[in-house]
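Structures follow.
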Structure I
Amino acid sequence: MDHSPKEPASDHIANRLALAVHEHRLAPGTKLNEDEVADVYGVSRTVVRAALQRLSHDGLVELRRNRGAFVAQPSVREAREVFEARALLEPRTARSAAERMTGTDLAALQRHIDEEHAALAAGEGGRALYLSGLFHIEIARIADQETIATFIGQLIARSSLIIALYWKRRTAMCESHAHHALLEAMAAHDGAKAEDLMRGHLLDLLTSLDLRNTPPAPRSLREALGT
């Protein structure tokens, strides 16, 4: 296995599964059979069970009595609440980040945008979406608001599941112009503009959800994890 000697095996498996969820290789509703996950990764069921417990705590997995573990399926109500919460937190965080922005911070954000574009160009839509979420998390980190950054990270994790279920503009992702505009405002240390742009960006994301959609059928677990 390729995990660090200092990283517990269960954390390594949890991180691999979380990445598969964020990149939309594991669809909401997919059953995570312990034996199959253990076989795919070459670990024991005990390790897999611990990983699933951690993902359940993070809100990415639902543990159902006598039925097993499933990738979480946020409801329409939760979808609205998650994006409403992001709209409350992230605009102010963007303002704070713009006011604190350094050259190193700008370079880090630009790398996220470049990697997102490369993923889109390669046809890796799920990875592009994952990188887009990291861009938002990086802004929260730059703002130096640790507690709020933790909440935003949790909300973005749920957003990944919500987008997998309800996205109606799958080719759009986080449109490049929105992130570029945010980057320009932050480079100019224009906190008010960054706040307005983030608010508009999140509203656009919300309107890109079709909250009447029927959830897609889950992929094969082995197929999803075998990539």
Structure II
Amino acid sequence: MASLYFRERSSEKEILDDFNLKDNDLSQNLKELERVNTLLGGYAPVLAMLERIKPELQKRPLVRITDVGCGGGDVLRRVHHWCQKNRINARLIGLDGNLHVVELAREFSHTYSGIDWQVVNVFSPEFGDHTADVFMFNLFLHHFQEEEIVALLKKCRTGCRFLIINDLQRSRLAYQLFRLASRVFRFSYISRHDGKLSIRKSFTKGDWVRMLQEAGISRYRIKWQWAFRYSVLITFS
């Protein structure tokens, strides 16, 4: 039974998928996500992929980087530091479909200049018109069904030059380790529930290969990274 539990992606909705979630519950969840990413090196895959494309980015007078499904903005804050360190003139944009999330991202990032936070539904025509040099999907795509992910990947073929994906590996071991860590660090109910469900909704390498092929994408690099994540770097011509 346990083997079947992880053989296919779960289709259950996470609590965080509810756009009515707000105030203390939402704020605590976003802060705990940042804590997990900090403790477990969750930002390293994103920064490693940026390093890989850095020579291309440094050639440009202005680089536009958009974090789609930005959550509390913790990834863009790390990218902001990376751009400053590497002397890259960047316009950073965080998009999220939840107004309450965007408001918290602004609040958490009030000391950062040069980051624009916008309420945009990824399946809206508004997102279809959005372009950037780099799109980032950080712990975002596992919220969707496979056909929705393929549709988003197809949209990105004309919307950006590089696509950075950082998401979880579907793994029984990852599930058990997260369950233990969530108890040790006394995460809230929402973080415990959604964290375990996120792992069941996440991906294997085979899932990525299949979805990329269905989206007609051939130039990509998939790499497993700690802690139980896959980074996918896509280059569009």
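Any read-out appearing in this document is the output of simple, stated calculations on the displayed coordinates, not a laboratory observation. Just so you know, these numbers come straight off a predicted model, no measurement behind them. Cβ atoms are built from the backbone, for glycine too; each structure is taken alone.
Once mean count of other Cβ atoms within 10 Å over residues 12-19 is calculated for all of I, II, which comes out largest?
On the way: I: 19.9; II: 14.5.
Ranking I, II on mean count of other Cβ atoms within 10 Å over residues 12-19, first place is I.
Given a computed value of -22000 for helix-only ellipticity at 222 nm (-39500 (n - 2.57) for each DSSP H run of 4 or more, over all residues; to 500), which structure among I, II does it belong to?
On the way: I: -22000; II: -14500.
It must be structure I, since only it matches.
For which of I, II does volume of the Cα convex hull per residue in Å³, calculated from the coordinates, equal 119? Each step should come with its number before you reach the end.
On the way: I: 129; II: 119.
Source structure: II.
Assign the value 23.2, calculated as mean count of other Cβ atoms within 10 Å over residues 156-163, to the correct structure from I, II. Before the final figure, lay out the partial values.
Numbers: I: 23.2; II: 19.0.
Going through each structure in turn, the value belongs to I.
Work out which structure the value 24 belongs to, where relative contact order in percent (Cα under 8 Å, 6 or more apart) was derived from one of I, II. Don't skip to the end; give the middle numbers.
On the way: I: 30; II: 24.
This value belongs to structure II.
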